[in-house]
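Next up: the structures, one after another.
The numbers here are math on the coordinates, done by the rules we state, and not lab data. Just so we're clear, the structure is a prediction, and the values are computed from it rather than from any experiment. Cβ atoms are built from the backbone, for glycine too; each structure is taken alone.
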Structure I
Amino acid sequence: MAKIFGNLHLVLLIGLLLAIIVMMWFVDSAPVDVNSVMHWLHTFFGVLWIGLLYYLNFVQVPTMPSVPAELKKGVTGYIAPKVFFYFRYAALLTVVLGLGIAGQQHYLVPALTFSGAGNLNMIGVGMWLGIVMFLNVWLLIWPNQKKILGIVEATDEEKAKATPIALAASRTNLALSLPMLYCMVSANLS
C-alpha cells in the first residue's frame with residue numbers, strides 16, 4: 001500500500017482510471033464527449049487553483065511568522081516554489097478551459113459583454129472575476145513571489161517592496177474567489 005500511496009503520479013493515474021470507469025458506467029445518462037471532458041478538467045484545475053489559493057492564505061502565509069528562522073528555508077526553498085508552480089498553471093488551465101467551453105458552446109461573447117440574460121450574465125461576472133484573478137496570479141503574485149523566494153535575484157529592498165504587492169494581490173484573489181464561485185455554481189444550477 002505504501003508504494004501505491006507514496007507515488008503521486010500512480011495515485012493520479014488510479015484516479016484517472018477510476019474517473020474513466022465512472023464515465024463509462026454512466027455513459028447512458030451523461031454521454032462522454034469533448035464538452036463533458038472539458039468541464040471536468042475545468043473543474044479539476046479550478047479546484048486545484050482555488051485550493052492552493054486557500055492553502056496560501058489560510059495556512060502558509062499566516063503560519064510563516066511563527067516558523068523558526070532555521071526552518072523557513074524549507075518552506076521558501078522547497079514547498080512554496082512547488083505550490084506556486086501548480087498554483088499558476090492551474091490558474092492558466094482553468095481560465096483557458098473555461099474560455100474554451102464558453103467558445104465551444106457559443107456563449108463567450110454574450111457572457112463577457114453581458115449581452116445575454118440571467119444565468120449567462122452571472123457566468124459572465126464569474127468569468128471576468130476569474131480573468132482578473134488569473135491576471136493577478138501571472139502579473140502580480142508570481143513575479144513578486146519570484147523575488148521573495150529568491151528564484152530571481154532581488155535586493156532586500158526589492159523583496160520588501162514585493163511582499164505587500166504579492167500579499168494584496170493574493171488577498172484580492174481570495175476576496176474575488178467567493179463571488180466568482182457563487183456565480184459559477186449558481187449559474188449552472190438552474
Structure II
Amino acid sequence: MPQCGMPAHGNDLRQALLDGVRDAVREHGASALSLRDVARRAGVSHAAPAHYFGSKSGLLTAFAVQGFSQTAATVLEEIARTAPNDGPSTLAAIGRGYVRFAIASPSHFEVMFRVDALDTASPELTQVTDATYALLGDTIRRCGQEGALGGRDPALVAISAWSLVHGLGSLWISGWLRGPRSVL
C-alpha cells in the first residue's frame with residue numbers, strides 16, 4: 001500500500017481520496033462514509049484523509065466544493081451550448097445544466113447539501129456556493145430587467161427556481177421519475 005502523501009495509482013492523492021468519497025457515497029450513502037473506507041478505496045494509509053483534509057467534515061467539504069464547481073461548469077456549458085438570447089431562456093439553460101449535473105453526479109449532489117456534515121464556515125465552500133448561486137441570481141435580475149418576472153420578488157423567484165430544479169434532480173436520482181410514474 002502506498003504511504004501517506006504518496007500518489008495512489010499514479011494519480012494525485014487528493015483527487016484519489018475525493019474519488020474514494022464518490023465511490024463510497026455511491027455505494028453506502030454519505031452518512032455511512034468513513035475515513036478508513038475512503039483511504040482503502042484510494043489505496044493509501046488510513047491516515048491520509050485526515051492528513052489532507054483534517055476530518056471527515058473537511059473531506060466532505062472538499063468533495064462538496066468540487067461538486068459546486070462542477071455544477072457551475074455544467075451550467076455554463078449548457079448556456080454556451082444553447083446560446084440563449086434572453087433571461088428566461090438563460091434561466092431554462094441553467095435549470096437543464098443543474099439537473100444534468102445532478103443526474104450525472106449523484107454522489108456529489110447528495111453531499112453538497114448535507115450542511116450537517118459539512119464545514120459551512122469553510123471559505124472555499126462559501127466562495128464556490130456564492131459564485132454558483134450568482135449564476136442564478138444574475139439571471140433572475142436579468143429576467144426582472146426584461147420584465148419577465150411579472151412584478152414578483154426576485155429573491156423568491158430565485159429560491160423557487162432553485163427548488164424546482166433541485167427537486168427534479170432529487171426525484172430523478174431517487175428513481176421516482178423512471179418507469180411507469182415517469183413524466184419525462
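Some observations on this one:
- At a computed 5.9 (distance in nm of label points 7 Å out along Cα→Cβ at positions 46 and 150), which of I, II: II
- FRET efficiency 1/(1 + (r/R0)^6) of positions 70 and 110 (r between Cβ atoms, R0 = 25 Å, to 0.05) - highest-scoring structure of I, II: II
- Label whose coordinates, when distance in nm of label points 7 Å out along Cα→Cβ at positions 54 and 86 is calculated, return 4.7 (choices I, II): II
- Structure with the greatest value (metric distance in nm of label points 7 Å out along Cα→Cβ at positions 22 and 166, set I, II): I
- Comparison of I, II by mean count of other Cβ atoms within 10 Å over residues 14-21 - largest value held by: II
- Here the criterion is Kirkwood radius over Cα pairs in Å, and among I, II the highest value is seen for I.
- Answer label among I, II for the case where distance in nm of label points 7 Å out along Cα→Cβ at positions 30 and 62, calculated from the coordinates, equals 1.7: II
- Among candidates I, II, the computation of Kirkwood radius over Cα pairs in Å, for residues 78-133 alone that gave 12.9 used structure II.
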